[in-house]
Structure I
Amino acid sequence: MATSTRMLLLVVALAALTGCPKRKQVLKRTPRPRVEASFEGKPLAEWSAGLRDDALRGDAAWALSQMGSPALPTLELALDEEGQTRRMAAWALGRMGAAAVPTLRKALGHRVASVRAEVAVALGFVGAEAAPALPELLAVLEDESPAVRAAAAHALGRIARSPRSVLPALARRLKDEDGNVRAHAATALGGFGGDADGFAGVLLKSLADDDPAVRAAAAEAVGKIGPELPDAVLALMKNLDDPNKEARGAAAAALGALGPRSAPATMDLAKLLFQPDASSWEAADGLARIGPAAAGAVPALLEALLDPDAGLRKRAANALGRIGEKGPVVPALGLALQDTDEETRHQAAFALASLKAGDLEALLPVLIDATAAHDAPDRSSAFAALRSLGPSAKPALEALEAAKGRQKNEAVVDEIQAAIDAISR
């Protein structure tokens, strides 16, 4: 009896274990507080409000651009607003980079033309990371609005890394009815350098465009495409007489970019030195880049070395050094070491050092002064000039050590050390 009772109890116990459902333990989870995105201690909502405040808009746009994806809905909504709010929203999206590209692509289809234009400019600022937007940009390159077409051309020039996909479309815009579109298309084509040589013909024709901005942009483009354009020098020389100073200056700069190939333009560039505008600077720089082949311009450059315009004087000194003639050049540059303009003094010293000429006692103080120049290229030229002088530049060692101590850029430190080693040997 006892055994039967024990068996019955065991069966009941097993049934309880296997047949009854287990009670699940319910854990109560405390919801996490939602953390709003912030920048410099201010939440997204505050920066979003600042985008609509004239006094805060600039700071707010910068902050939103730095917040990334959380700020995208706010900026997308702001594109539907008027005036500066919309413009700064597009600006912020452009500075945000790749994260903003999907939003910007969508906005290229906005109903308002000015929004489409601002969005295209923003995509251009993003650069190569905006490549997924190329199909949309090529589409709006045919937009009914000239402002949108111009902005699209600008953006394509900054974004595209595969010229074949965009060059034909940009070349077609060189015949656009709007001058601003034509100018942006020329600039974009020039950005591709030699890859755009297949469109040389239309670019050279654009040098004769009715719009001076297009002539200037085409000249710049021709200079960048360079040796791939066999007729470039003669075409550019015609524009040295352009009535527009920007177009003249662009032609001079492009001739300089072509280097010694532009030697036939030497005397025309020399005449341009005495134009009362910035095209004279471009002419001097162009002669410098042509180099020894521009020796025919030396008399004009010596005259320019005495011009009232300090900007022209320093460029003339640089050109004389690059051309490499001595004769009357050395005493003229020696006098320029006493020029009232610091940069002219520096350029005269660099030129004399490159010519390995001039009075060392007069030259060294100017080169030493240039080691602490505000302009980094001037400092670099001073280091190179002192290095070329070797042991005769020993008085400069202290200044070079001081410059080395101020410098954090390793490449520049190496330049300075090379000068120190050459002088100390």
Structure II
Amino acid sequence: MMRIVVCSFSLVWLFLFSNIHPALANLLNNGGFEAPVVTSSFGYQTIPPGFEPSGFGWRVVSGNVDITVNGAFGIFTSLEGRQFLDLDGTVPGAIAQSFATTPGASYVLTFSYANNFGAGGTVPARATVRVFDTISGVNLVTPLSLTHGTSSAADMQWTAQAAIQFIAQSTTTTVSFTSNDPSGDGGMFIDAVSVDPVPIPNFTHILPQLVFGGGWYSALYFTNTTSGPVSFGINFMGDNGSPLFVPSVGGSSAAVNLAPRGTVAIEALDLGPLTQGYATASLPSGVVGYGVFRQTISGLPDQEAVVPLSRASSTTSTLIWDDTAVATGVAIANVSSAAITVSITVRDATGTNIGNATVSLPANGKRAFFLRELPGSGPIAGKRGSADFTAAIGNIAVLGLRFNGPAITSIPTADR
């Protein structure tokens, strides 16, 4: 939190972090091990490194593995489909598959596993699952150790692994399964492997500043520009990430129903002590809006600022600043669930680079500061220019405020 004092004015800057939404589509090829179609009367096909058949999709990186048919030996059954994988062929094996990802985007890995309980099988079977950046080799999640030893002909007891969420660091990510058994000829069974993207919602909007009580008032205005009725929800959050109770609303959320071309104002009235937070709204297509916050001080005119709603999908934001006679404040929010570093390039009115700085942000974190006070930002006081805020991975939301004595004005950013 940054406290700014200008003629007794104080502001707290707050931002939303993105919510995780359900997965959409499997990015892996042959996650159910249905290819190649096994035709052997033995009910399995052994695949060694370098001899992966067409359609298999995976690389055998060590040992060998068996694609096993449902009903093989009269005792094994798949979780789904006709086939599944045994990580132990004649020796313990390992497989891996790389797939395209977007740096900073979130994904989830799911799969199910059981164990080979037949003659020669290792019971319990053991394996390790890794998700790592293909380019750097850095683990994106802590490697997962699997143990399974309760499968039987009566009940395979396929175990569904809880979703493993990770954030991609580059354009390619790899998932691998490695047998940890001491010998082969039957080990961990794997089936239904899926990696699904978890995108940031298209219409999630943020009111970065919500203040009420102690002389402060905030409001959200929305208009339905469509010819049909719409409904959506608004959530109010405190600076600690917990639901924020708004007395004039009667709770920490509000349901909005707008008639065609209708308009509504959701107000956080000046009641009680100073309370800060932020608001989020998942707006249907065709709904537009903005926020307002106002401070009332006895003996002075009320000071009010209109705040544009922010979108949580930018990797670069450009802010125009003017510190010739005023001060520019900046807040940066990391709307990704991983720590990031934001690079800041500051230019003067001639376009000359006068400063370079970095700001480290924790997962879903935020930092606020006066631009002229940021180490490395250069000689800003008395000048005007622009600043680019860029995240190499993840997404950021940037808000600027211009302070001129008691007057407060928000500064919109150009986001991309």
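Some notes on this structure:
- Structure from which 6 was derived, relative contact order in percent (Cα under 8 Å, 6 or more apart), options I, II: I
- Comparing mean count of other Cβ atoms within 10 Å over residues 78-85 across structures I, II, the highest figure comes from II.
- Calculating Cα Rg over 2.2 N^0.38 Å, for residues 110-181 alone for structures I, II picks out II as the one with the greatest value.
- With helix-only ellipticity at 222 nm (-39500 (n - 2.57) for each DSSP H run of 4 or more, over all residues; to 500) derived as 0, matching label from I, II: II
- When FRET efficiency 1/(1 + (r/R0)^6) of positions 46 and 150 (r between Cβ atoms, R0 = 41 Å, to 0.05) is calculated for each of structures I, II, structure II comes out greatest.
- Among I, II, structure where P(r) over Cα pairs in 10 Å bins from 0, in percent, for residues 190-317 alone as derived comes to 12, 38, 30, 13, 5, 2, 0, 0: II
- Structure with the greatest value (metric distance in nm of label points 7 Å out along Cα→Cβ at positions 118 and 286, set I, II): II
- Volume of the Cα convex hull per residue in Å³ derived as 185 - corresponding label from I, II: II
Values in this text are rule-based calculations from the coordinates and carry no lab data. Note that this is a predicted model, so its numbers are computed, not measured. Cβ atoms are built from the backbone, for glycine too; each structure is taken alone.
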